[in-house]
Structure I
Amino acid sequence: MSVTVMTHTGAVSRWEPEGRRRLHEAALALFAERGFAQTTTAAIAERAGLTERTFFRYFPDKREVLFDGGHETQEILVAAVAGAPPEATTLEVIEAGLNAIAERLQPVRPFAQRRAAIIAGHPELQERELAKLEAWSGGVAAAFAQRGLDDPAARLAAGLTITVFRTAFQRWITGPGEPDLAAAVAAVVQDLGVLVG
């Protein structure tokens with residue numbers, strides 16, 4: 001039996017299992033150092049120790065580094081809304097849906113904070129963020145419709161879901177210490193209940 005000895009030559013390998021994470025980290029660092037507009041995909045790839053071609057295997061452009069995973073998060077949210085108990089109130093369904101994505105997002109709070117700061121400084125990224133949330137709202141509205149709400153009510157419930165998310169998310173990324181996103185969601189849902197109750 002022969003043993004293959006692998007040595008590192010400094011060349012970039014074709015397959016980088018940690019490539020996505022490295023590109024995220026490199027992009028956020030460069031966006032903070034140079035600004036979003038001045039950062040190129042080539043610079044991101046170089047900082048990550050990868051080729052630009054590898055960058056484009058993961059992302060269609062530098063903007064999408066900041067929105068990676070949004071579709072998967074939407075799927076989790078929609079599935080949790082659709083799967084909430086039939087007897088749950090609308091606010092309980094909203095909370096169940098947002099708790100499902102809170103579990104996904106909680107471990108990446110430092111990334112979320114840095115990402116939010118970058119988006120806040122660029123109108124084109126803010127527009128992309130709104131488009132993402134609009135897509136989430138459409139999916140959630142469809143899930144509420146499957147639960148039996150008529151069209152206007154389903155869209156209203158979906159809009160409330162996104163409003164609760166945005167409010168809780170802002171509290172979570174700006175709160176002192178290590179706040180819990182699910183707790184922020186619960187607090188916003190409680191505030192909403194008091195407001196409309």
Structure II
Amino acid sequence: MSRWEPNASGRLQRAALELYSERGYDQTTVTEIAKRAGLTERTFFRYFADKREVLFYGSGILQERLVQGIDDAPDTLSPLDAIGAALIAAAEPIEEIREFSRRRQAVIAANPELQERELIKLAALSTALRDALRKRGLADLAASLAAEAGLAVFKIAFQRWVDESGDSGGRTLAQLIRESLAELKTVAAGSGPA
């Protein structure tokens with residue numbers, strides 16, 4: 001094997017997801033992942049701390065995009081609308097990996113250790129959203145509430161997106177985020193059942 005491997009991290013992610021789907025997370029080793037990807041264990045550990053992190057590789061990028069989206073949102077937007085704009089902006093690159101996202105969610109749903117790691121990721125996203133809103137001048141309580149509400153919008157929209165059939169012309173993640181945000185606003189306004 002050559003010292004430099006093109007798209008090694010992507011190959012490792014795909015190999016891990018294939019093996020986790022076929023054999024289960026607990027039954028899969030780093031050695032097997034590296035072998036499936038045509039790489040070495042050493043290469044695996046250049047990119048990932050452990051076999052769990054291979055499924056959470058993009059978390060930092062997502063967090064950066066969300067914070068940047070809030071920073072870029074016009075000051076005239078409400079806190080929820082600023083979060084909505086950030087979520088929609090962050091959704092675009094996720095659209096390209098829908099099937100990967102579906103398979104990833106299935107693996108996470110089947111394993112308590114991965115579910116715990118997903119919750120840690122979501123808590124970090126909530127903190128980042130809150131801090132970005134505070135930077136815009138929002139008080140701590142309001143920023144915390146808006147961040148948690150925005151994260152709920154994302155989680156629900158994302159789950160609907162991965163659950164929808166691509167064959168039926170499924171809606172985009174951005175469309176589902178808009179729908180979920182609108183529904184949250186309706187519920188918060190006390191407008192009754194939608």
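No value in this document is a laboratory result; all are computed from the given coordinates. The structure presented is a predicted model; accordingly, all values stated were derived computationally and were not measured. Cβ atoms are built from the backbone, for glycine too; each structure is taken alone.
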> From which structure (I, II) was FRET efficiency 1/(1 + (r/R0)^6) of positions 26 and 98 (r between Cβ atoms, R0 = 30 Å, to 0.05) calculated, if the value obtained is 0.70?
Replying inline: II
>> Given a value of 21.5 for mean count of other Cβ atoms within 10 Å over residues 138-145, calculated from one of I, II, which structure does it belong to?
In response: I
